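Quick note: the coordinates plus some simple rules give every number you see, no bench work behind them. Because the structure is a prediction, the values reported are computed rather than measured. Cβ atoms are built from the backbone, for glycine too; each structure is taken alone.
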Structure P
Amino acid sequence: MSTATLEDSPQAAADAKTEETAYFSANDLHAYYGESYIVQGVSFEVKEGEILALLGRNGAGKTSTLRAIAQIGSPKLTHGEVWLNQKPLHQMDSWQAAREGVALVPEDRRIIQGLTVEENLKLAQIAPPKGWPLERLYELFPRLGERRRQEGVTMSGGEQQMLAIARALARDVKLLLLDEPYEGLAPVIVQEIEKTLENVKQLGMTTIIVEQNAIAALHLADRAVILDMGQIAFDGTAQEVLDNAELRQEYLAI
């Protein structure tokens, strides 16, 4: 009796290759701020529906990597490839990447002054393809539903963070990039944002989160990548980092 191998079946080999293809991949990314070499050959993958925590000390290149993925402002990629669902983000402008489903929630949130909560959300839905309807967003973020007529910038920091995340989901998002979602928030508000992100996780949203509160991010994430001086120092499960005190102390100072 003979046993078929992948070499014997070209179709089987093709199917296996397709199954191995990551939903998101960053391949050998290099980026500069002026003369400063910030991102130095970073590569990692994220499966569909997975949450990846991108961690490291201040200045390690975390936010720069997120911005390079989204093709927003500086730093710009000078080398490397970024793929989402087999589409080359590295060949696109930021608006094209957004059309393909990339949404960056920046650290400063960028709530639009003069607009209510609902107007901020509706503005995100103007350009097709549309994402989640307002009713679904208000189910996920009940507090925003209660404050839909309130000017967004007059809300608390935690509520503005909820609005920034909801505004990203208001489009047809396939990859959610979160930059320091807990920054500047009181511990009790951090817990509320954690619950919100847990709900987003249950919806199967593919997410990359940059966060100085590494423990909180690791409890949320499936996997973790740790950057050190623009290069990858660790790539594995979030639980491995939680279980390894020496690793946390060396690269995260916790």
Structure Q
Amino acid sequence: MFDTDIYYSVVIGMVILAAIVFIALQRVTPGYGMTYDRKWGPAINNRIGWVLMEAPVFLTMLLMWIMAPPERRDAAPTVVMTLLFLLHYFQRSFVFPLMIKGTSKMPLSIILSGVTFNLLNAYMIGGWFFYLTPPPHIFGHSGYPADWLSSPIFILGTLVFAAGMGINLHSDHIIRSLRKPGDTNHYIPRGGMFRYVTSANYFGELLEWSGFALLTWSLPGVVFAIWTFANLAPRAKATHGRYIEKFGDSYASLRRRYIIPFIY
């Protein structure tokens, strides 16, 4: 039996925690990727770390879908929206790690925190899709209407989601292409949305989940988008600072924002 009281307690807790994380990350920079730091404890290969961190949300969402009541599991709007969610996490869990270059490491503490968030996120999104009925005041009746997939909100949200994913993938490609095999130096990424922001890959992900919040027209979708900003915006700011430290005025003169073009 799906407990709605527990569900909404988790959602509210995630909103509060997102605010705490955003404030905390202004002072503490997670030690992975460009900002890797041994003080975060034991670390493992970056590729394996990404799989361990991202795969649980893919598998949990898939399992929740399989075990959901048939009337929920087989509804066309739910099928499409779930597939969009799984598409992102399939790429992040099983494709992106294989394309990582170099021998960088990821701390186990980062992996465990990522797994915790991902499982809670799967619970929020999956719980909404498969067990909670959107209340009548949202759609005029209970549940997503059969024509939801042709509604302006869904279409617009899907376009934003697709644009975000495209920007994210293209930005990752630019970053991977900066180094030749065996090279461990850092270079300034250029092209694409890097013309406007330091962390174009993060901007793509933020845009992606903002589109998801729109196309699902849901509270957990909004919470996920808030969490994405709370987690990635401080990291984008820290990355911006690292680039200025390393490249000085040659980077500062580019006048890039951190994560949102022309704004932040």
* Asked: For distance in nm of label points 7 Å out along Cα→Cβ at positions 86 and 102, which of the structures P, Q scores highest?
  -> Q
* To do: Kindly point out which one of P, Q the value 1.9 was derived from, the read-out being distance in nm of label points 7 Å out along Cα→Cβ at positions 30 and 246.
  => Q
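Taking mean count of other Cβ atoms within 10 Å over residues 78-85 as the criterion, which structure among P, Q has the greatest value?
Largest one: structure Q.
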* Using the calculated result 2.5 for distance in nm of label points 7 Å out along Cα→Cβ at positions 62 and 110, pick out the matching structure from P, Q. => Q
* Asked: Thinking of P, Q, which structure, once helix-only ellipticity at 222 nm (-39500 (n - 2.57) for each DSSP H run of 4 or more, over all residues; to 500) is computed, gives back -10500?
  -> P
* Asked: If Rg and Dmax of the Cα atoms in Å comes out at 19.1, 59 when worked out from the coordinates, which of P, Q was used?
  -> Q
